[in-house]
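Laboratory data are not the source of any read-out in this text; all were calculated from the coordinates shown. Because the structure is predicted, anything quoted here is derived from the model rather than measured. Cβ atoms are built from the backbone, for glycine too; each structure is taken alone.
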Structure 1
Amino acid sequence: MANSKMIQQCVFMTSLDEREFAGALLAARPSVRFIDMLQQPDTNQPKYRCRIDECGGAHVTIVDSSIVSEDYFHKNYVRDHPSGKGWIYALVGSGLVSLLRSRAADFLQGSILNGELRASIPTG
């Protein structure tokens, strides 16, 4: 197995920036899909979404479905939550990118808190 390293990038994106970012990803890789962590209590498994604006939660996983099919993702990356309620899944790995969304700062009107993109990439 190849070694890898975690890359983290701080981002500040409004919802418009996010839609444009997702559009650029989809233009480059039409196989990109999105997983909404917010759906966790309502479904027995995470579902791939075709648009990032279908995801309402603070955390979105971006998946290249040509590398990680939805069935493969469920089989290899999703586990029951230790509490017995819901599920958890891998946030990064081959074909996955984690997006922690920017959000409004409640302590300073008109400002946003940073978000973060994370990906694991092969070294060497």
Structure 2
Amino acid sequence: MIAVEIPGWRDLELQYCVLDLNGTLALDGRISEEVKERIRLLSGQLELFLLSSDTFGTAKEVARQLGITFQVARDGEDKLRFVRKLGAEMVVALGNGRNDRLRLREAALGVAGLGKE
């Protein structure tokens, strides 16, 4: 668990991290060693989930290498349902695409990134 105090807003107790693969963690379905190491460090504090439609057919193997749970999510609604199932108030969500916007808004903490993809 990660506790976060946000002055003037609220305190968060995060238990889950819901990640997107392409454009967030990976480029063209491949994840760098630096990102892998950071995910491994984060996995000691949060339970991690990789949600992806698996465009490049690599998501399941990436999740296995990282020791995190992979879940097929075909669209933004699938991703939103998954966050709600976990309990959105305990979720930090990372994403970069239009299909991530619903879960980023719903999660206790949503982080949008912009990469090369």
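Any idea which of 1, 2 comes out highest on mean count of other Cβ atoms within 10 Å over residues 25-32? If you can, show how the numbers build up before the last one.
Details: 1: 13.6; 2: 16.6.
Top value of mean count of other Cβ atoms within 10 Å over residues 25-32, among 1, 2, belongs to structure 2.
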Open item on the list: Given a value of 3.3 for distance in nm of label points 7 Å out along Cα→Cβ at positions 9 and 65, calculated from one of 1, 2, which structure does it belong to?
Closed with: 2
Task: Identity of the structure behind -5500 (criterion: helix-only ellipticity at 222 nm (-39500 (n - 2.57) for each DSSP H run of 4 or more, over all residues; to 500), calculated), options 1, 2 - done: 1
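Hey, distance in nm of label points 7 Å out along Cα→Cβ at positions 17 and 57 derived from one of 1, 2 reads 2.9; which structure?
Source structure: 2.
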- [ ] Work out which structure the value 2, 10, 19, 22, 20, 14, 8, 3, 1, 0 belongs to, where P(r) over Cα pairs in 5 Å bins from 0, in percent was derived from one of 1, 2.
- [x] 1
- [ ] Check the numbers for relative contact order in percent (Cα under 8 Å, 6 or more apart) across 1, 2 and tell me which is largest.
- [x] 1
